[in-house]
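For reference, the structures are reproduced in the following blocks.
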Structure 1
Amino acid sequence: PRQRAPRRMSTPSSGSRSCRAAIGGWHCLAVDDKGRAYAWGGNEYGQCGEEPERKEDGTRALRRDIPIPQRCALKLKVRQVAAGGTHSVVLTQEGHVWTWGQPWPPGDIKKISTPVRVQGLEQVSMIAVGAFHNLALSVDGILWAWGNNEYGQLGIGDTQPRSQPIRVEGLSNLSLVDIAAGGWHSAALTKEGEVYAWGRGEHGRLGFGDDKSSHMVPLKVQLLAGEDIVQVSCGGTHSVVLTSDGRIFSYGRGDHGRLGDGREVTTGHPMEVPINLPPPKTSTSSEGLWQANYVACGGRHTLAIVTWTDM
C-alpha cells in the first residue's frame, strides 16, 4: 500500500543514525554515522546493489524491488551517497568513488549490481549525480565529469558521452564549494557565492533569463549577481539556490508547483520563493521571519528546511 503520510524509517543496524540520504529516479540511498550504506526502492537495473538470486536452471531471476532499507556496498566505508535515474554512486571516507546500477540510459550498456570503483579519481571531497551523468569535486578544487552528455551537461565543450572522468576546464581557475547535477544540466558554486550553470537550457533551468538554449561549457548566472549564494540544487527541469540570509530563488519549469511561487510559471529569471508559513507555536512573538537552511530539488518538486527567527 502507498504511504501517504511521513513516518520514521528504520534501518537493519541498531545503534546507528542515518546522517545523509539521496533520492534517485526509482530508488533511495542513505548512509549512517558509521559509514554504512543502505538502499531501497526500485531495483530493476541493480541500482540497489543486490545481486538477483539464480533460478534452479541456473539463469538469473529478475531483480526484485527492495521495500525496506537494506545494506549495500558492504565492503565500503561511505561518506556520501548520490542516486541517479537508474544508478548509484558513493564517496568513501578515503576519497574514492564507487558506482553500480545502470549509469547510462537503459539499453546503452550492461547494468551491474556490484560496486565498481571509478578509476582516475583520488581525494574526492564531494559528488553530485544527475539522471545519467556524474560530477566529482576533488580536494584540490578540480571538477570532474562523466556519463551521458547529450546536452553538454558534462561542461567539456561537446556532446560526446564519457565513460571515464574528464576535467571540466572551464572552472579551473575558480574555488568551488558546491556542485549539483539535474536531469540534463549541472551547476557549481564558488566560494564568492557565484553560480555557474551548463547543459540543457530548455524551460530556463540554467537561469540565463530569456536564453533557453543549451550550453556545453559553464557560464556565470549573471541574474544572481549581488546575491551571496551558499547552496545550489538542480532538479529534473528546474534549479533552486539558497542565499546566506536564508532566502530561496528558483527558476526553470514551473508546472506542478515546483518553483514554489504559487503561479506555476516557467521562467529563466530567478524568482524569490516566499515562505508563507505562520509562526511556530513555540515562538513567543508574532514578529519574525522564516529562513531557509537547506534546499533540495526532485524531479518535479522542491523541499526546504526552514527555521523561525524572532525579531
Structure 2
Amino acid sequence: MEKSIIIFLTGICIASTLAVPLHLVATPAKARLPLGAYGTSAVFDGTDSIYIIGGDSTEGRLKSVLKYSISTDEISHAAILPHGAYYGTATQTKGGDIFYHGASILDTPSTEIYKFVPSTSSVTKVGDLPEENFMSAAVQDGDDNIYFLGGSLAKNAIVSFNTVNSSVDQVYRLPISYDYIAALSDNFGSVFIFGDRLDGSETTEFSSTVKLNFTTFEVIIGSETLPKFTAPPAAVWDAEGKKAYIIGGYGNEKDGHYSDTIVRFDPETMTHELVHVDGFPVMGEWTFDSTSAVFVGGLNRIYFFGGYSSDGEGQEGKVHDNIWYIDV
C-alpha cells in the first residue's frame, strides 16, 4: 500500500454565510467545569453521561476525568489519569470502554494509550503509539479497531489500534499532512478529514474536506472552500450521520468565515455551509478553539466543553469553564 488514488472535486457551489438558512443558539448549561479548560476530549456514552478527559487550565495540566449528567445538568469526578494530560483524543467502544491516546503529558508529547472503564472508574495503560504525538484525530472502525490520524508530531500518520489485544500498527501515511485535524468515520470504511492542510494550501485562507477509504486508500479532495483552520477544531455527526458539525478553530471576517459560526457539512455532496450561532463564545475578530464536543441524538443537540478564545492579535486570551449546548 504505497500509492493512493487522489480525486479532486471542483466546481461545487457552496452556500456562503450570506445565505445562511437559519440561526442557531448556543445556550450555557447551569453546570460549569471545575476549572476553565481547553484541549479536553469528550465522549458521550449513549444514555445520559458525557465524559470529559484531561485538558489544560490556568492551574496546569488536568488529571481529571469528569462526568456530566445531561438529565440533572450536574458535573462530577469520575476518575483520575496517571498524569495531567491535554490535547489527547478519546473514542468509546460498543462495550463502553473509552480509549484515550496521544496526549501531551505535562509538557511532553506522549506515546501512551489509556483505557478508562466507566463502570469501575479504572484507568490503565494498555499500549504505546509508534511515535510521540498529540492533537491527533481518532475514529472507530468496526467493533475492535481504532484509527489514529495525523497530529502535531506525526502529521500524516495513520496508526491502527486493536482494542481487544492492544496491538498497534503503523498502517499507512496520509497523502496530505495536517497541522490541526478533526475526523469523522462514515461507518462504511471511510473517514472525512477536516483540518489545516500542509501541502501548499496553507498559504491560502481556505481549506478542503478530504475523504479517505481505509481499504483502498483512495482519497477524494473536495473544493477548496472550507475555512482555514488556525487552531484545533471539534467535529461531530448528527444522530443519523446525514450532517456533520465543526466547532471552532477558524475565524476570518474578510472571507466571510465569521468566528461566531459553525460549519455544517453534507457528506453526500462534500459541501458545507456556515451557520451563525447566537450566544457563541466569540464574535468579531476573536476566535474560539480547542473545545471538545459530542452530539446527543435523543435531544438533537450538540454539547461542547470549555475551550480557548483569543483576540485577532494574539494579545488577549481566555480559558472557558462553560458547558454550552446547541439545538440543531
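To which of 1, 2 does the computed value 0.45 (FRET efficiency 1/(1 + (r/R0)^6) of positions 98 and 282 (r between Cβ atoms, R0 = 41 Å, to 0.05)) belong?
Only structure 1 yields this read-out.
Let me ask something additional. Could you tell me which structure in 1, 2 was used to calculate relative contact order in percent (Cα under 8 Å, 6 or more apart) as 10?
Label of the source structure: 1.
Of structures 1, 2, which gives 17.2 when mean count of other Cβ atoms within 10 Å over residues 250-257 is computed from the coordinates?
2
Here is a follow-up. Between 1, 2, which one scores greatest on Cα Rg over 2.2 N^0.38 Å, for residues 34-153 alone?
Greatest value across 1, 2: structure 1.
1, 2: which one has Kirkwood radius over Cα pairs in Å, as calculated, at 19.6?
2
Read the figures in this text as sums done on the coordinates, not as results from a lab. Predicted, not measured: the structure shown is a model, and the values here were computed from it. Cβ atoms are built from the backbone, for glycine too; each structure is taken alone.
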